[in-house]
Structure 1
Amino acid sequence: MGEDRPLLIALNHGIAARNVLQTDLFRELKESGIRIVLLTPNAEDEAFRRAYGGDNVSFEKMEIDGYREYLANQMMRPSYLSGEYVMQAHALLTEAVYGVSSVTVKKTVAFSNPLGHFQYYSITPTLFTGYAVKRFGGAPVLVASKSKALFDFLYLRFLKRAAINETAIEELRIHWELVSKKEFREVASYAAMSKRRNIKSVMGIIRSLYYQA
């Protein structure tokens, strides 16, 4: 495991956490020198830190949304957070989104577990771009930019859809007033990269409806 990819261990409950951290496996991991980050509600408990800490062990408060995003990246690699999930973070959608949407170069697939629903949409490798790296517990989490998340959403929605018209665009109920002209130009640049005539048509309709002034 590389220096920028520490071992993250998520511990939701105090008693369960102690059961995990008292195992021979955890002691062996500490002795191996691998960088370990414990995600736990007890991150600020001094007694807990003294009992399980070490030169290669650090503690972070369990933050469920951040862990869910990290997990989404790990369950399907390579992938990055995108589409509705990222659009919601930028307040672009009029309706709430439940679950985590990601883009991958692998096949379209979905997983559900106690942490939620994870949807992965397949995209061509040439369009697997437009994301940045943020950190969770020192580990990288790939997240689409606002413009790329919007493009991915439109691309996947209209890639195989026959009816592309003003009504179809308006029914998306996107807050276009929160997408600047510069950001829309970035979206359009990804559409040009796709070389898909129907996606370029989508851009043309959006431009005529919301970006003529």
Structure 2
Amino acid sequence: MAKRYCNGCDAAKPLRDFGKNKYGPNGLQWLCRNCINTASRAKHAANPEIGRAADKRWQAKHPEQVRANVARWQQANPTKVKHNSRNGHLKHKFGITVEIYEQLLEDQNGECAICHNPPRAKRLSVDHDHATGQIRGLLCDFCNVGIARLQDNIEILQAAISYLEAPPAAAHKLIVPNPKNNRGPDSPDPSPQASEQAQSEYDSAALESV
């Protein structure tokens, strides 16, 4: 096997370990690929701005190779791709990371902060004050949509509690024949016994309405 001497690592290496250079001996670089990469990383570390600028220039000149490299990395790292996608969504929308979300979830024992039910098919939603931006906690879709429809208003929520505790029509003792069959699409049975299909349909309807 043909070899040549590398001036960087002071060793004889196979020709395949050298990049092309029409001005170098035998049309190859003076240094092996490993030495060139090591020197390049050291240069970029010492001058990060210069390194980033060089990377951008190379990416602009080789868009097809960049796309191929990205696709190859994504295919080899599906877990990291999923994590990065979720992390990007949380950072863009709420300014938090996956790690912070998981800490909030742990603080709530993995349950909705209001109804204390564990998440169903999808993760708990990040609830925040739309006026101040303050993150309040993690809620299931039922509770998140519920307080939103009551305008996040404490007085209205307290009035709703009073209404449920002392319904104004209770004195008339009026009874609906089949109460469960009279639930509308926006009023599903929130109990754990409700079917997964009904829960899924309500989740979709609730998200579309927010």
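Taken together, the values in this text are just the output of simple stated rules run on the coordinates, not laboratory data. The structure presented is a predicted model; accordingly, all values stated were derived computationally and were not measured. Cβ atoms are built from the backbone, for glycine too; each structure is taken alone.
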#### Entry: Highest-scoring label, criterion being FRET efficiency 1/(1 + (r/R0)^6) of positions 40 and 128 (r between Cβ atoms, R0 = 35 Å, to 0.05), among 1, 2
1
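Kindly point out which one of 1, 2 the value 8 was derived from, the read-out being relative contact order in percent (Cα under 8 Å, 6 or more apart). List each step's numbers first, then the result.
Numbers: 1: 17; 2: 8.
Label of the originating structure: 2.
Starting from the value -15500: which structure in 1, 2 was helix-only ellipticity at 222 nm (-39500 (n - 2.57) for each DSSP H run of 4 or more, over all residues; to 500) calculated from?
Numbers: 1: -12000; 2: -15500.
Of the options listed, only 2 reproduces it.
Comparing distance in nm of label points 7 Å out along Cα→Cβ at positions 32 and 160 across 1, 2, which is largest?
Once distance in nm of label points 7 Å out along Cα→Cβ at positions 32 and 160 is worked out for each structure, 2 has the highest.
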## Note on the structure
If you rank structures 1, 2 by mean count of other Cβ atoms within 10 Å over residues 24-31, the highest one is 2
### Query
Upon calculation of P(r) over Cα pairs in 5 Å bins from 0, in percent from the atomic coordinates, which of the structures 1, 2 produces 1, 6, 13, 16, 16, 13, 9, 8, 6, 5, 4, 2, 1, 0?
1
